[in-house]
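Engineer: The following blocks contain the structures, represented as C-alpha cells.
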Structure 1
C-alpha cells in the first residue's frame, strides 16, 4: 500500500477502504517511503498533504534516514483516488520534512505546519493550496533537536496539528522515538493567540504533556483533533499495544485510538494524562 484510508460514521466502527494513492508521485516512484497524510476539503476538492522520499534528493540523504519532502495530491472524494500534483511542495535543507498539517484559520488564510529536522515550522499557503504564498518563508515555532537545553520527549519533535478553541490556537505535537519497543514517545501541546505564533508551553514545565505511557498503551502520539456535533473535541492518535507490540520483526504495531479532550484554564487535557483502557461513550455525531 502507498497510503491507506478508512471510513466511519461514528468514529468507533471503521471500514478499511484500501488504497488512497494508487500511483506514486512521478518524482518518487522508486520508494515506498510515503506517510503521514492529512486531508482537507477546499473549493469542492480534497487536498492531501503527505511526505515522500524523492528519487533524486536535492540534498544528500542522511546515513540513518531517507531524505523526505512534503507533497500534495488532489481528489474529488475524501476516500480517493488521490493524484499527486506533479512536484514536491517543499524539500528543505534538513533533508527531513515530514508530517504536514494543512490548517484553515477561522480568521482567514491557510497554513502548513510540519516537522523540519526535528523542529516544528509553519508557512502560509497560497489560496489554491497548490503551493506556498508568494514571499512567505518557513518560520520555526518550536525547537526540538535544536533546543538548548533539550526538554524531555522533545529530542526531535514532529506530528504537528493545530486547532482553535476560545481564541487560543493549540499546537499539538509529539516527540522522541516511536519506532522501537519500548518506545520513548509522548504528546505535548503549546498555544498562541495567532496561528503563526509565537507559541508557548505551560510555564510549569512537564504539565504541557497531554498523553504519556500506561501499562497497556505505550508511546501515544502523532495526533489529530476532531470536533463532534456536540462541540466537544476528541484526540485521535496512535500507540503501541503492549499485549501485541510487533507488526512483524523489527516493525512495531501502532494502532489508532481516540479519547475525549477537556479544557482547563485554556489548556487541553485528557483524563489521567494517558490513554483510556475502559469502555466509554463515543463522540456525538448526528
Structure 2
C-alpha cells in the first residue's frame, strides 16, 4: 500500500543551476548496488519523488540521506505531476526513484518525465541497476538483440494474444512475472510457443538469488515440487527458431485461435496464416479443415 500524503513544503532550492529532474536508479535487492553518483544526487536534491516513501526511506537511512520525500506512484501520478512540474519550474531539483531498479522501466515515472520535457525542464538520467539487464548479463543467452515485454497482461485472452503475436520473434524475450502467476504462465508459453529454452532469475542480488536454466517444462517441474514460489521473477525465453515441428505447433495454435475467436471462413484464415508464417497454403488449409472436423464430431 502506498502513502498518499499531501504535497510537502520544500526548502528553497539549494542551487538553481542544478534544478532539474533526476531519474535515479536504485538497488533491486542488495543495498550496496547503488552508485556513488546516485547517493550524491539523492543528498543534493531538494526533493525525492518515490514510488513508496516507506520503502525508499529505508535506503535513505542506510546512507544517512535526509532529503525530504514525497510519494509518486501509479495511483497519484496524474494529480501529482502538475505539482512537481511547478516546483521544477521554480528551480527545485527533484530526484525520481522507484521501489527498485530504474524508474519508468515497468515502473511509474513516464508521465512526469514527459511533462518535464514538454515544459523544457532538464531531465538527467542517473544510471544503475535494472532487473532485465541484470538477468540478461548472467543468463548465458543471446544478447545481441532482446525484447523487454515487462509484465504480461493479467487478462488471459489479451495475454494469449500477446504470446501469439510474439510467436515468431527470433530475439531473446524478457518478461517480469508475479510468482503467483508463474506456473500458469509457463504452461501458456509451452502451449503457444512450444517447449523452448529459458532462464528464470529469481530474487536477483538478494540472499536467496537463484537462476534456473533449461526447457520451460524443466523449470516448471522444479517449481511444482516446491511448497511455494516467492520473490521477484524475471523470465528470459529463447526466440523462435525455424523448425518444422515448432512451426507446426504455432500454426495449429493460430488456426484454432482464428477459427474460434474471429469466426472467419477457413479460406480467409488460411490465406492470412499462410502469408504470416510463410507456410504453403495447402498445408494450412488441410490443418484448418482437420481441426474443424474434429471439433464438429
Structure 3
C-alpha cells in the first residue's frame, strides 16, 4: 500500500479516522478543523480498498528565524487504525512527507509528540520547553485600562503587537492577520477567545484563552504582570481562582515541541536557539 496525497475535496474523508483515534477531541473542535484548517493544509494517507487506514496532516505556518521568514509545516494527526498498526505505515508517511518538504526547500518541520520515543528515531529533537504558571486574577484598579474581547477587525493590530513582543526570540511563529483570524476560530471551538488590553488607545496586552475542560490562558503577551492578572479577573470574576497560563511564568517548564532540520544548508542550531513556538493546531 502506497502513500497518497489527498485532493482538498477529499480531506473530509479523514474525519472518521480522526474521531476513532483522537477521542478526546470535541465535535466543536472537529467542526472548526474540518471547516477551516483543511482548507489550506496537506493530508497524506495510506488506504486499503478505498478506506483510509493511516494519515498524516501538514498544517502550514510561517516561522521567523532571526530576521527571515520561512514557510514551514507543523505535523499533526499522525494516526493509524488499530487493525493496521505495526506495518510501518507511520514510517512511510513521515518519510514521504519529510521528503516533500525537503524538496520544496523548507528548512525544518516540527510537531508536538504524544510520545517522544516515536519520533526520536526519525531525527526529531525537543527544541522548545513551554513555561507554565498558575496565576490568580486581580480586580482592575487602573482607570486608564480597557479590556475587551477581540473581533476579527483587531487581527492585524494584535499581530503587529505580538511580533514586536516576540522580537527577541531567534525562532518564533510569525503572526499576521490570517494567523489570528484562524486562532479566533480555533479558540471559539473551545469556548474561548482573545482578550485585548489597551491603555490610552495603545495595546498593552493580548490574551488567548480557552475554557474547554478547564479555563486556560495560552501564551499571554504583556510586559506587565498585573495586566495579566486583570485579564484573568475579567474571565473569572474573582481573585480566589487561579488560571493555568501556558507559555508564561517560572513555576515549571515542560518539553513541548520537537523539530527536525530538513535541509543541510539551513545552518542554524534550533536546539541552542531562543525559541517560542505556538501550541495551536
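Engineer: Assuming 12.5 is mean count of other Cβ atoms within 10 Å over residues 154-161 as calculated from a single structure, say which of 1, 2, 3 it is.
Structural biologist: 2
Engineer: Work out which structure the value 16 belongs to, where relative contact order in percent (Cα under 8 Å, 6 or more apart) was derived from one of 1, 2, 3.
Structural biologist: Computing relative contact order in percent (Cα under 8 Å, 6 or more apart) on every structure in 1, 2, 3 gives 16 only for 2.
Engineer: Now for a separate question. Comparing distance in nm of label points 7 Å out along Cα→Cβ at positions 146 and 218 across structures 1, 2, 3, which is largest?
Structural biologist: Greatest value across 1, 2, 3: structure 1.
Engineer: Sticking with this one: For structures 1, 2, 3, which has the highest computed value of percent of Cα pairs over 35 Å apart?
Structural biologist: Evaluating percent of Cα pairs over 35 Å apart on every structure, the highest lands on 2.
Engineer: A further question on this structure: From 1, 2, 3, which structure was distance in nm of label points 7 Å out along Cα→Cβ at positions 26 and 266 = 3.4 calculated on?
Structural biologist: Computed on structure 3.
Engineer: While we're on this one: Which structure, out of 1, 2, 3, was helix-only ellipticity at 222 nm (-39500 (n - 2.57) for each DSSP H run of 4 or more, over all residues; to 500) derived from, given a value of 0?
Structural biologist: Answer for the origin of the read-out: 1.
Only the coordinates and a few stated rules stand behind these numbers; no lab work does. Keep in mind that what you see is a predicted model, and the values were worked out from it rather than measured. Cβ atoms are built from the backbone, for glycine too; each structure is taken alone.
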